Every structure is written in structure tokens, then in C-alpha cells.
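Asks: As C-alpha cells, here come the structures.
Computed from the coordinates by the stated procedures, all read-outs in this text should not be read as laboratory data. As the structure is a computational prediction, the values presented were derived from the model and not from experiment. Cβ atoms are built from the backbone, for glycine too; each structure is taken alone.
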Structure P
């Protein structure tokens, strides 16, 4: 299996673990250059046996637009390519199963949004009385992908909203305010968060609560989408 992502992609870390568990060779096209001090994601994925193929930003742009064929060499004669963030039909169908675990009494469901695949999958099956809010961890016009994905289903996106106020300047960008929030949260809570994905989500929720975003009788559910590699680092 071959996929693609950045150096902080939860998808890459998860796929590496799946490959190791199922004894399937896995590789990844990574946006950027190899580093002697790799990110926790790259380090964890390599420890799980994933092979890294580094692409320049220009090459990665070609990969996004045209697919992986231009970058496949002779040793990958048989492979299954999974696009960035698992953003294909199978990925959407898999993420749709998450909605089965969301009780109907929750009025507002929030999750961190990278590519938008998880959000789109959940939205395709969610109860139409519930509001789904995607807290972006990067501004990448995810609305376009999600809208296109949902147009291929019978789902309505009327209950779907995006929040782009908590990207902190870009994907995986450091922020003292965010890091302090994550540190304080993890000192007091048993459900741990990290600054790349879930930290932005939980921080966003606290700000929305302070701004009285939700109605008084709201039942709020946050979906924790991983990132353990940052906590183990």
C-alpha cells in the first residue's frame, strides 16, 4: 500500500501501524525533505516499517493533481494507492461508520479537519437534526472536497459547518498560546490532546463556549481523532 501526506499526517502514522499489524508492505510519498530529526509522525511510521519517499512541494502538487503513477518506480509493480488523508470512496465509506457510534441526543458534534474525509463520511450518515462542526487545523478549502464528496451520496449538508478561526497560522504551526492550553489540559484531564489536531479542536471548543456559540440546551460531543505519536514523543 502506498499513500501520501505531510510530515505531521495522522493518516500516515495510522497506515504504517496497519501495515505492520497486517504484515503488508507500506510506503508513503511525503511532502518535504528528509530530516535527521524527523517529526514524531515520520519517526513512528518508520519504526513501524514504512518506507518514505520524499517529494518537493512542486512534485507533491503534481501527485495531488495527477495521481501517483509518475512517481512509481519498478519496485512497486503491484500496489494499492490511497490518496492523502484517505480521501477516496473507500475512505469516505469507512468514516461513515463513525456516525453509528454517535447517539442521537447529541445536538452538536465537533471534530478536527485536515483533508475533510472523516467529516464528509460522518456527514453522509449523521442524523439531520444534529449539527456537525469541522474545526479546521489548516485552511485548505476543505468545503470544496466535502461538498463534492457529499454530492455523490444522498446526504444533505444542511447541518454541516466549518470553523476556520483556530488554525494558528497554518498546519502544525507552533503557538505559545496553543501549547500552554494543551499542557494545562493534559495536566488536569485523562483524555490527552496534542497541538496539531485535537489541541486545536479542544481549544476551539473552549473559545466557542466563551462566545456563547451554542444554545443553552446543547449536548456537545467532540470526536478525538488520534495523534498519540505526539504524546509519546
Structure Q
């Protein structure tokens, strides 16, 4: 399987930022315009762009529709976007703004029946479920919620199993312990998911720092690789990632 390189743009207050381990108090702000950055990624060969509205992720009310429209008008990027998605109306608005897939995180843990109905209504290719995970005291992967301060009672595998019956296809999974720290992907996590759920189109996220990390994830056959801080800080270029 070809691993798709997916650059990520996280936006807060109109600026490109990155958070360490999801902590809003540990934010790095980059002197880049989000639209210009998206255009640059497109020029380097990106086919898919992952966008997160961090303001909405915290407070609700997705606000990047205008930016998405501008990206769609000026590039051929396919957009995967999310952040604070709470309603069907927001999902429809994202599609109208040009999203190919809508990312749903917290609600997929707190209102499973609602998200299950959206998977069935819009189709598996239209929705990506995003789970941020850490291991509990017994070493079992669990999804974190409420700003990563609480672990859900169901395990990651139990949560995936619930959505499998509704045709879940796209899963973005981030190891909280590695997010934004440039320590490399957690290959053990993705190996576990691929063995347990081989039919999922799995997107790896959190910790990539060098081309070797990308080679490792490609060797495993993971469907997609989210690239964030490493690109913003010039540890390698998107062109290098695409050609490695």
C-alpha cells in the first residue's frame, strides 16, 4: 500500500500553530499565513491537507470555512478538516466549503450513536474518526477526552469495534505521549492496530521528526502519515517526504 503524506495545518486565532501534547499553554506560533502554507504544500506535491480549527476544538463552532474555500479555489488539494464538530449542520457546511472528509474526535467518544448515524448517512469515505490515545496502568490503549485529562472506560479496540458495524474506514490515531515532541511515531501502536483491524485506512500522527520515521511507517504499509511540526521547523521538506 502506498502511504499518503498528509501535511497538517493547525489554526488558532488565524495563525499557524502547533501544540505540544495538545496543551494550549504549550503553543508554538509560526510566522506563516495558512493559505500561503497550503499553497506551498500543494506546489511541493501534496495531494491531501489535514486542517484543524484549534479554537473550535476547544470552544466549538468551526470557523475555517473561508480559509477552506480559498484553498480549494487556489489549489487541487483534497481537504480533511475538523475541530469542534458537534452537529450535522456543521458537517454539511464543511462539505459545502470543500472538505472531502470531516474529522470527528471528542463526539465520537461522548455521543457514539449520533456519530454512528453520520457514518451511515454520509458514508465511510466522508468521515475520519480521530482518537488521541494513551496506555492505562495495565498497558491497554484508551482514548482520552476532555482536553486529554480523562481516559474513556472503553478501550481503543472496543471503541473501534463499535464503529466497525457502521462501516468505519478512516481512522486517525495519535499517541498523546509523542504528539508534538519529535520523538518519532509509535510504531508499536500502529502495528497493533493493523494486526487487529487490517481493513482500516489508518493515519499515523504524532512525533515524526526525520525521514527515517516516514520510511518506517511506509514499510509498515500504513495508509497515511500526518506531518506537522517537523515540516514547519524544516527538519525535512514535504518534497523529501514524498520522494523518500
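Asks: Quick check: -0.20, -0.33, -0.51 is what I get for log10 I(q)/I(0) by the Debye sum over Cα atoms at q = 0.07, 0.09, 0.11 Å⁻¹, calculated from one of P, Q. Which structure matches? Intermediate results must be reported in sequence, preceding the final value.
Replies: Working: P: -0.23, -0.39, -0.58; Q: -0.20, -0.33, -0.51.
The read-out comes from structure Q.
Asks: A further question on this structure: A value of 1.04 was derived for Rg/Rh (Cα atoms, Kirkwood Rh), for residues 107-194 alone; which structure in P, Q was it taken from?
Replies: Value 1.04 for Rg/Rh (Cα atoms, Kirkwood Rh), for residues 107-194 alone corresponds to P out of P, Q.
Asks: Further, regarding this structure: Comparing FRET efficiency 1/(1 + (r/R0)^6) of positions 75 and 187 (r between Cβ atoms, R0 = 41 Å, to 0.05) across P, Q, which structure shows the greatest value?
Replies: Largest one: structure Q.
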